[in-house]
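Please go over the structures that come below.
Read-outs: derived from the displayed coordinates by stated rules, not from any lab. This structure is a prediction, so every number in the text was calculated from the model and none was measured. Cβ atoms are built from the backbone, for glycine too; each structure is taken alone.
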Structure P
Amino acid sequence: MAELPQTAPVGADDAAPVDEGSLDRVAGLKRSIEGVILGKPEVVDQILVSLLARGHLLIEDVPGVGKTMLAQSLARSIDASFRRIQFTSDLLPADIIGVSLFHAESASFEFRHGPIFANVVLADEINRATPKTQSAMLEAMNEAQVSVDAGSYPLPQPFIVIATQNPSEHRGTYPLPESQLDRFLMRIRMGYPDAQAERALLEVQQIEHPLDAVEPVISASAVIRLQHEVRRVRVDPAIADYMVQLATATRNSEKLSLGVSPRGTLLLQRASQARAFISGRDFVVPDDVKAVAVAVLSHRVVARAPSDTEPIVLDIVDTVKVPL
């Protein structure tokens, strides 16, 4: 992949750096997570991008590489509510969103909130639930609310779903439909740690788990303020054209039967803004787009032949000309 200049886009000469207090909060949150997730700084950056871009994160990998631990370390680092939902084949939609119960004394129904009503929701092994149960997450993830009977109930803010799933070839899994995948801002893989990080993992967990020592370093209201700041990160027209060209290239690719939708392009912009923000800039550069493009776009396309879509999207990112 060609090295890109880390310069401001045209017209960004008067751009001011991100507020130092905001950067300190992001840095503190990153340090807290990295104290648990060793040797994976790029993965920590991706979960921060998802949080600050108001998106949801899907982590796909084999068991035992730290998917659940990553979600828990983020949740414990924020002074906010956290719920874990263990997805199984017998899980019902009401077990996620809640249920209306009839009270004989008042002759009325009362809605009992399900575990989806939390700031950080861990949907553990989401592809072990049936498609009907998976679909219960759609409205919550897309509109930050839940509709039950005749009522709609807003979810607390900030709100992020971090879902883990095992590879589809594992037994007892149901593939996530395209509509469900599209609700996730990013899909990432943890990967195995290198030898040095794995050796450090043995040492730090010999006596106690580092997750037990994690304390909140940022409030929920501070996260909301950071999310508002991310929305103000400037996207130069040339950068916007670049993102549209990437989306168009997926639609014209001979290797793909389904390209990226306009929603995918919008989310690519949002993720690029968040990546620029955590890098200390209030404007997006091409490297921000390239850093998040594969994680944002690869689960929104369908290959003509059964294959992993990440190499296809990576090839498109490497091929499309970047703005100077």
Structure Q
Amino acid sequence: MKRIWKRVRYRIEWLALAVALKLVPLLSRNACYQLGGVLGSLAATLDGHGHRVALANLEAAFGDKFSAAERERIARESYQHFARTMLDLFWSPRLTSENFREYIEFANLEEIRAEAVPGRPVIVAGFHYSNWEWLSLGFGWLGLSAAIATEEFKNPLFGEFFAKLREQSGQVTVPRRGAIVKLYKTLRRNGRVALLVDTTLPPHHPTVVIECFGLKTIVTVAHAWLEERTHACLIPLYCELLPGGRYRVVAKRPIEFAHDATHQEIAQACWDAFEPVVRQNPAPWLWMYKHWRYKPAHAARRYPFYSQQSPAFEQIAANLEYTKLDRSRLPGAAQQIA
């Protein structure tokens, strides 16, 4: 009976998604933007556990920098950013190669074009910040398409819908299961790959421990492994909201590494290039996500309530322990953080 109900539920969810994909593109740009704000505020109110996670994350990351009221505001805005990102993906069939620049602008584009030349492997490191879906679509229409690693859905019927939306500008989606091999082969052919590098995974996955807001967290090692094996150009990108529901895609400078840089050093430098962005404007980051699922046994600072101790986490952290001196092995690392 439980299996039958799951199938029925998946079909109902599929039908709801199909209806949304038909209706959302009928909205004006302003109506879509406003609706995303309303849905985000509603989600922040109804999602009690996620809201509590967001507040705990903000307190752990920033301490007493923000008051309780300010943390509430940032958490609500984070929900709104996420709702708009998903709704905008449904609205994206309205975007074309002819009109996408009316809605998406780019910063440091010429530098990216200079680095992402044909015949040179490139790793695009994205983050769960603002509208990462349009970031990907925009670069596809610029002619800078890539193989994109994507998370799989619990509802298997969703895969085809989202793949079609994400590939409409020329990108190629690669499901996370087995993605590392496909991405590696793409880079070996001097192609481009893109993945979200702030994804937290359990210790039994290929992971590495880094410091995030001064707290240890465990993230995917995929981008670091790929860079080490292919010496591809690694470019951090993020997206920021502009007035009227427009977006700006910002490219950071390519990160340089010592030839013998470890996976931990590569992953840390990548995050260090992005953390100042979140510190300056925290709301667009996905704060309701459990960024610190695990914590050290003897943590000097307070971790969020959901953080748990894990022997496997301890082992990974111990094997990859680093000091500030180790970061000096990354040429120009200080400049990359700025």
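Identify the structure, out of P, Q, from whose coordinates Cα extents along the principal axes in Å, for residues 57-208 alone was calculated to give 50, 43, 37.
Attributed to the structure labelled Q.
Can you say which of P, Q returns 2.6 when distance in nm of label points 7 Å out along Cα→Cβ at positions 161 and 265 is computed?
The read-out was computed on structure P.
For mean count of other Cβ atoms within 10 Å over residues 25-32, find whichever of P, Q sits highest and give me its label.
When mean count of other Cβ atoms within 10 Å over residues 25-32 is calculated for P, Q, structure P comes out on top.
When helix-only ellipticity at 222 nm (-39500 (n - 2.57) for each DSSP H run of 4 or more, over all residues; to 500) is calculated, the result is -15000; to which of the structures P, Q does this value belong?
This figure was derived from Q.
Here distance in nm of label points 7 Å out along Cα→Cβ at positions 49 and 233 was calculated and came to 0.9; which of the structures P, Q was it taken from?
Details: P: 0.9; Q: 4.4.
Source structure for this number: P.
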